Structure I
Amino acid sequence: MNRIKNIVIVGGGSAGWMAASALVKVLGTENYSIRLIESEEIGIVGVGESTLPHLRLFNNMLGINEIEFVKETQATFKLGIQFVDWLREGQHYIHAFSPTGRDYGRLPFHQCWLKAWRTGRASPIGDYSLTALAAERGKFMPSPNDVPASSPLSNIAYSYQFDAGLYAQWLRRYAEARGVMRTEGKIQQSVLRESDGFVDAIVMENGERIVGDLFIDCSGFRGLLIEQALHTGYEDWSHWLPCNRALAVPSESFGQPTPYTRVTARPAGWQWRIPLQHRVGNGYVYSSNHISDDEAAAYLLAHLDGKPLADPRPLRFTSGRRKKFWNKNVVALGLASGFIEPLESTSIFLVQSGIARLLDLFPEADFNQVLIDRYNAQSVFEWERIRDFLILHYNATERADTPFWDYCRTMSIPDSLRGYIELFRNSGRYFRDADEMFTVTSWVQVMIGQGILPQSYHPVVDQLPEAELDDFLGEVKNVVATCVEAMPMHQVFIDNYCKAPPLGLT
């Protein structure tokens with residue numbers, strides 16, 4: 001077999017060092033050379049500070065100690081995302097990670113809840129979710145080892161809110177300690193093979209020529225290899241996701257950190273708030289067609305909970321994806337592969353997913369097109385399902401108070417999303433499509449939170465006697481409330497187990 005030997009990663013940041021760490025962990029360096037090229041002068045975008053539970057799997061694969069990770073990245077814990085003013089001003093809900101309630105036989109829990117809710121015999125659906133209720137009350141702990149599998153405490157899904165820059169630095173130390181070579185400097189040009197158009201080498205500003213078999217493009221929006229060298233093309237989704245700019249600014253901590261990320265609808269987009277141990281990350285994602293940059297900056301600074309620690313940092317983007325994620329011998333990860341705004345914290349997940357997919361379909365030196373086509377097909381499916389989930393937040397709204405929200409409420413949406421909404425609106429049904437990112441629980445929480453209340457429910461629910469249905473829902477609610485009551489406050493848990501030292505003292 002003709003094996004790949006030289007793997008070259010172009011760009012650092014979270015994407016580059018996640019790729020380097022995973023590749024060196026799985027492949028080792030006995031048969032492979034793994035080199036990462038980055039320039040400290042260029043810097044990184046670094047907006048991915050809020051993550052999904054899947055990151056825990058990635059860290060576990062690397063053998064990373066969770067407590068050390070939390071301390072090193074100034075992390076807090078995340079049980080979900082709170083959406084404020086998205087359906088209408090004054091309304092909020094939490095998209096929580098753990099399952100809501102428990103199924104009744106083959107009946108999804110939300111089908112039982114729907115019948116009781118329609119007749120005024122159930123409380124809001126978040127009261128039946130351990131992580132939604134715990135988030136609202138500022139509580140957190142991981143699942144104990146000594147609870148029965150039937151307890152909600154046995155399945156506490158959580159993730160992290162962390163400093164992405166510190167995470168990249170930590171992964172760099174991890175990867176270099178295991179044999180990944182780092183080259184500092186800027187790339188001057190890419191050299192393509194005349195025979196097939198593959199990338200043969202890159203040439204540095206100092207004249208060094210770096211040859212590779214497989215190149216991983218983590219160069220950000222520039223897409224040095226995937227776009228500038230291979231001209232892969234880009235699919236624009238801005239007609240569905242109209243926000244095209246963001247401003248990011250850190251601020252001083254204010255009060256105890258919430259175990260959730262808060263995203264608040266604003267006149268021309270939305271604002272994020274991500275509490276870390278040492279500061280709070282903030283940002284305004286907005287449409288430049290509906291607000292000027294200066295107005296957006298002023299609005300963001302006027303709506304911070306604490307004192308800003310820097311000037312707002314601008315970011316311009318076009319929501320969409322590369323037409324191919326893997327083209328010839330180049331695989332694009334992170335912003336080089338496309339951009340889906342950070343509304344549901346999917347940026348780092350998509351890097352992780354792309355790395356896992358590459359390892360599953362890892363090629364030989366002939367780069368069989370069958371593997372490349374499968375990689376691209378799976379990536380397109382994943383990106384488009386996430387895209388639809390984000391569009392749902394914008395389109396399913398009652399807001400018409402600004403031109404931005406009026407556009408979002410009335411815009412056309414993909415047929416795929418329209419079909420899912422119509423199915424759910426009819427009878428509360430949603431069927432997860434293959435291995436898509438978001439679960440049935442996620443879709444149900446957001447559709448209900450965004451005001452899509454089904455006209456009916458699954459007819460089998462009517463086979464339950466009314467008293468039995470009420471007892472079932474009451475028991476679930478009481479058990480969840482009891483479990484949440486037993487959980488410590490989020491800050492108390494951090495103080496007791498994983499308090500980070502002040503920066504510079506680690």
Structure II
Amino acid sequence: MEETALRVENITKIYPGVRALDNVSFEVKKGQIHALMGENGAGKSTLIKVIAGAIEANSGSIVIDGKKYEKLNPGLASSLGIGVIYQELNNVPSLSVAENVFLGKKANDGIFVDKKLMHERSRQIFEKLGVKIPTDVMVSQLSVAQQQIVEIAKALSQNVRILIMDEPSASLALAEVQRMLRIVKSLKEEGVTIIYISHRIDEILDIADSLTVLRDGKHIETRTMEGIDRKEIIRLMVGREMNEKYPARHFPVGETVLRVENVSGNGTHNISLELKKGEILGLAGLIGAGRSEFAKVLFGDAKKEGGHIWLKGKEVNFRNPKEALYAGIGYISENRKTEGVFLNFPVDWNITISALRKYSNYSFINKKEVSRVADEMISRFRVKTPSKQQMVANLSGGNQQKIALAKVLALNTDIIIFDEPTKGIDVGVKQEIYHLMNELAENGISIIMISSEMEELLGMSDRIVILHEGEMMGEMSRDEYDQHKILALASGIREGNKE
């Protein structure tokens with residue numbers, strides 16, 4: 001019989017108006033990769049915070065190596081060998097890689113910090129992980145994928161025995177995901193027990209030994225991966241059979257609404273493209289390709305250094321996002337928690353804050369109209385919330401994304417830039433987002449969609465523009481789609497150039 005590394009017993013956590021966890025129990029075997037799955041709002045993030053001691057459950061207990069704990073705190077959890085890598089990275093950008101790896105602790109036992117030893121031990125950890133990351137550079141200079149590896153190294157420096165990874169691949173491109181999965185497998189071989197959270201079902205099928213599924217705060221099933229397939233995982237997560245295909249589109253695109261000619265700025269160079277009415281234009285590229293940087297130039301959030309932008313035939317030069325918003329361009333950031341919504345404000349306030357000028361008469365706000373618009377958007381986007389006064393921080397990631405979209409649409413925007421629209425969102429809410437995007441396009445709204453998921457780009461876009469290191473490498477219409485060519489262009493390889 002395999003030994004149990006961790007057992008969760010009857011954990012319940014209640015927030016105002018929400019039972020986030022309802023009597024959840026399951027166990028994880030030593031040396032296994034155990035997938036924790038469920039839709040947004042299923043309770044996964046709450047559960048791992050209870051295990052890590054970041055929040056206290058209302059009832060229940062955690063059993064580690066046979067010893068029962070009614071509650072944990074971060075210090076105690078760390079001393080028991082529990083490490084957590086959260087979806088939002090906790091690196092300190094202004095410190096070096098080595099300083100981040102040993103953040104809050106020393107590499108030596110003496111009174112003074114031995115920086116030379118700290119760098120050496122950091123290098124040893126990276127060597128063990130099979131990666132090369134300089135230990136003396138600032139973390140701010142690293143890619144997202146490298147920062148993710150620094151987080152893993154930080155956990156390993158604490159002699160972690162149970163490592164919880166919350167969506168570690170959510171911000172990574174395909175090649176980087178593969179390296180991440182190799183690292184996870186190597187940690188398992190070293191005897192580390194891993195609880196792995198991901199909405200990417202293919203990853204779970206590739207690396208997991210067992211899985212636990214939560215739904216609406218309740219434990220649904222814990223089982224080994226033997227005999228389980230993609231369809232079964234989806235059924236367990238959503239509680240019904242579900243077709244994962246992208247919604248069909250049966251409407252033509254219209255005239256050009258946005259034309260970009262040789263635009264440079266924010267690290268991008270000489271980009272030219274057109275966007276038509278009712279079109280979904282995909283932006284493809286690897287991490288660091290300049291997709292978000294280009295989008296921020298269009299939105300006035302970064303300076304345009306050259307070129308021309310025409311909106312509905314009129315040349316524009318937005319000095320800030322406010323000008324872009326009132327001209328009819330909305331932007332939904334991939335960093336919804338920091339740039340998309342105001343976490344510590346209520347749902348109705350978030351939805352209407354950008355459009356208050358529409359609902360005001362001189363200096364007076366029409367509260368009745370604000371309330372009506374909030375109710376309409378909550379209903380239209382099927383936002384799951386106990387009330388419109390609920391703090392957005394207490395909602396799931398999928399519902400936060402819906403609120404970010406509602407906030408943009410409350411301004412009656414004609415063009416919406418979606419930056420990673422389904423990042424960190426479960427399969428059920430993904431379907432809702434896809435149908436919403438389809439509905440918007442059918443109603444004449446034009447969409448620029450930035451996505452790191454190839455299947456999503458191919459399934460949702462009418463055309464795809466490919467960027468590499470800030471430059472436009474090519475463009476394909478739907479009847480020209482070729483996944484291998486897109487990846488080659490995204491890697492900087494043009495046809496006939498094998499360098």
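Comparing relative contact order in percent (Cα under 8 Å, 6 or more apart) across structures I, II, the highest value is found for I. Comparing FRET efficiency 1/(1 + (r/R0)^6) of positions 9 and 201 (r between Cβ atoms, R0 = 25 Å, to 0.05) across structures I, II, the highest figure is found for I. Comparing distance in nm of label points 7 Å out along Cα→Cβ at positions 73 and 473 across structures I, II, which is largest? Top value of distance in nm of label points 7 Å out along Cα→Cβ at positions 73 and 473 goes to structure II. One of I, II was used to compute distance in nm of label points 7 Å out along Cα→Cβ at positions 25 and 481, and the answer was 4.7. Which one was it? Only structure II yields this read-out.
Structures I, II were shown, and distance in nm of label points 7 Å out along Cα→Cβ at positions 97 and 377 at 4.2 was computed from II.
Taking 55 as the value of percent of Cα pairs over 24 Å apart, for residues 33-272 alone derived from one of the structures shown (I, II), identify that structure.
Details: I: 63; II: 55.
Of the options listed, only II reproduces it.
Read the figures in this text as sums done on the coordinates, not as results from a lab. Bear in mind that the values here come from a model prediction, so they are computed numbers and not experimental data. Cβ atoms are built from the backbone, for glycine too; each structure is taken alone.
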